[in-house]
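Below you'll find the structures, each written out as structure tokens.
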Structure 1
Amino acid sequence: MRTADDTRFLVNETLALCSRLRTVRSFSLSTPMVLAAAVSAPAQAAINAHLAHVAFDLRRKLLDFVRWLRSPESRRLSAAKTQARYVLLKLRFNNLLDQVDIFADVLGQRSEHRTGIWVAGLDVLAEDALAAGSNYYSAPPLICFLERGHGAAIRRARTRLPGGDQNPVGVIQIPRERMIGSGIASSLIHEVGHQGSELLNLTTSIRQVLDENIAAGTKEEAVPWQMLSRWLNEILSDCWATGHLGITATYGLLSVVSLPSYFVFRIGNDGPHPFPWIRMKISLALGAALFPHPQWATLSKQWENMYPTDELGADKKDLIRRLEAVLPAFADLVLSHRPASLRGQRVADIFPVAERQPDQLRSLYDTWQQQPYLRQHCAPSLVFAVIGQAKADGRISTDEEVRVLSHMLAHWALNRARNYCVAPAGPAPANHSTLPLKPRTHESRIKLASRIKH
């Protein structure tokens, strides 16, 4: 039986949860940052709306539970079973706090001097990279944050948060040690590729073709294709980066996988990532197929010189040889694949391949040397591709690369902030570096609200 003391205790604990729930406030009221460092308006609206919905639903359940505790009907339930009901509500409250902490880690960083603005600029780069497939899906908002550690990661939009709720935005973690250089774009757009590939269902679609080819071949021929199939999700993300950045993506990957030889040649049996040596070769094969040029062979030779295979065991060397042999065919299969989600288009067609050819990038760099303001009119991923190509060619110093990219990240962040505000009356200052913006009309606000709802 449940005593009056049991009831009083549970009522007090539940009302205490209600009181603490009131301290969960909108980030718009609690997170200090300059306007340019803020996340996008759709992302901010999606996060605040999501947390408000979860908090409102939990508050309703807590108050319903208190009313039930005070009713004669509840007295039929034992203290143990009543406590079990309360514990579920408490777990739900802790799930909400876990969700708040996920977004608080991201937004709190925006108050750091300069870093907050740079990260906001990375948001714009991420949105640009995801827009490649926007004709085929509704792109969710993306937000970035810096974290210590070696690798990048993404908590994809529309996946599950603690407690089972659907994540309203994609949250991309970037290694702080990669700020700022052209290589940061490689890591970032790789993570964007996870989101884009999932929205287009590419992994499932291409893996089905691979499995059919494996079934049609001999057991001996199947081994390299089976390994590529197992690694497909990560390969497609590398492909997304290469399709936007050209050789910048592969140089960025080289920086990530520059490890002691033991790890570069360590072949796991069940991991989702290709082992580093062959991962570089896969990126090179995809790059050569998208952007034919001798630079890919040069970089491939450089990689082989850095990590020669001469001293490997016979079995490992044989497996590497077999994997290398199928890479051209594999790259063609991936890039020429026409999934249902692309409505007849090839995977290669979603990337801006024509404007990212090496000669095009070099020509743009030459133009920008004479007219640097033209960079401000280009897509962020294109800017990183041009600067990365110039770095690969030895035409830009590290200091100049940092200066240009720091300026562009701040420019994109400031420009986005102004896009979500009504433009001030009168002309902009003569030295203002951003593009002129039109004030938002009533119709444009309606369209923005519609995008936020979806």
Structure 2
Amino acid sequence: MSTSYRRRILAGAGALTLALTGGVVGLAGTAAAATTTTPVFSVCDAPAPQPDGSGNQNYTITLPDTAKAGDVVPITIDPGASPLVPSFSVTTVNTTKITLKVGSTTQTVVSPPETVTVVAGVPLDPKAFSGTITVPDGTEGTRVNLLLDQAVTDADLSGSIFTTTCVPQPRPSASIGSIQVEALPKDPVTTKLTPNSGGPDTAVVATGANFPAGPVTCKALLSGAATGDTGTGSADAAGVATCNITITKKADAVIIDGSVPPAKAFNWIPPAVGVPHPVDIEVLAGPLTLGPTGGLPALDFGAVTINGKKQSVVGQFNAATVQDFRGGTLGWDLTVTRTPFLNTTTGHAMATAQLGIQPVCTVTNPDSPSACTAGTPGAITDTPLKVASAAPGGDELTGGEFAVGGGAMIQLPAFMFADTYQSVVTFSVS
């Protein structure tokens, strides 16, 4: 066989899986772990004369349920049957390198060499292999997703190396596994002043959270320096602190000792000398709206030719806008649903077609007091799927302007009527 040969490929592919059919199972053992199986679509480049190809491949990933930032944790990868079909038989020694996006980092897990007997016409099903990844620093209290960036297989045939590379479309893929990163112990914070304004001899109750149970003290500040006004109080077993202080002189903040800055603002009202002249203004709450009001442009996936195999087509959802002008502390959730894929004129339907979304949510107004969180990739059905949200603010102001969209993928059945189909996706905010 010439060096142009090659062999098959462990085709580790992956793509916008969107977790349309992924499942999570708890594994037994002293270290709790979770196994997720996700179909991923990739395009594979194989050395000639082996033909290139593309298709779905079921990636099964086993990871710990939880870890700490900075931990090196075990991972098991079972790439599943390859989407490439070899054109002739041969025996090679394969090494697989799976490159993953782990949070903001790129990490590669390498398999041990595996002797593989390739049979013409039979997709190769590589063995599962184990390695380690590192949980990125700065991820405390978040869920870190693993995305497939590429899969490379080096096949050693009598000392000659033939490489096959599979990349997801789009690249990297949606999540094929995740780890919940433990939160750091919460810092004590001053949460509220009651009242938060006044002049000389104003009695103020300062409250806080995350304090060790026992006595606390608090103090008034002006431009960051203590004014000399202090108070005392206590924290209960739940960490809720209450401290009483009397403001006797000019101050612009109050903080419970031990709190992480910033202190809570206090509005000093100096004694008035002369004729008081109140000035009033009423600020009215605005709406929580989802736009554009006329609807979004159609997402056109183009044309697909029936070939007797299930096919996946990727695209991009147009961004909807969320405006929260309510001027309060409420949050919001944005969900999506869809209708079946139909042609209402001919009556044809694609009952088994799946439509998935990999959500993206961005803040479009830099003055927005709220952040926006994208939901988990998944299938859009007639059951609402949460694709974005903003959390309630507690005692803090919320609101802002946001854009919500993301990657889209249709998984089509192997056979259907040749026709034009449409499904209507509806975004809803509450």
Ranked on FRET efficiency 1/(1 + (r/R0)^6) of positions 200 and 264 (r between Cβ atoms, R0 = 35 Å, to 0.05), which label among 1, 2 comes first with the largest value?
2
If you work out FRET efficiency 1/(1 + (r/R0)^6) of positions 280 and 296 (r between Cβ atoms, R0 = 35 Å, to 0.05) for 1, 2, which one comes out largest?
1
When distance in nm of label points 7 Å out along Cα→Cβ at positions 144 and 352 is compared over structures 1, 2, which one is greatest?
2
Among the shown structures 1, 2, from which was the value 0.95 of FRET efficiency 1/(1 + (r/R0)^6) of positions 240 and 288 (r between Cβ atoms, R0 = 30 Å, to 0.05) calculated?
1
FRET efficiency 1/(1 + (r/R0)^6) of positions 40 and 320 (r between Cβ atoms, R0 = 41 Å, to 0.05) was computed and gave 0.40; which structure, 1, 2, did it come from?
1
Value 13, calculated as relative contact order in percent (Cα under 8 Å, 6 or more apart), assigned to which of 1, 2:
2
For helix-only ellipticity at 222 nm (-39500 (n - 2.57) for each DSSP H run of 4 or more, over all residues; to 500) computed as 0, the structure of 1, 2 it came from
2
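Read the figures in this text as sums done on the coordinates, not as results from a lab. What you are looking at is a predicted structure, and each value in this text was computed from that prediction instead of being measured. Cβ atoms are built from the backbone, for glycine too; each structure is taken alone.
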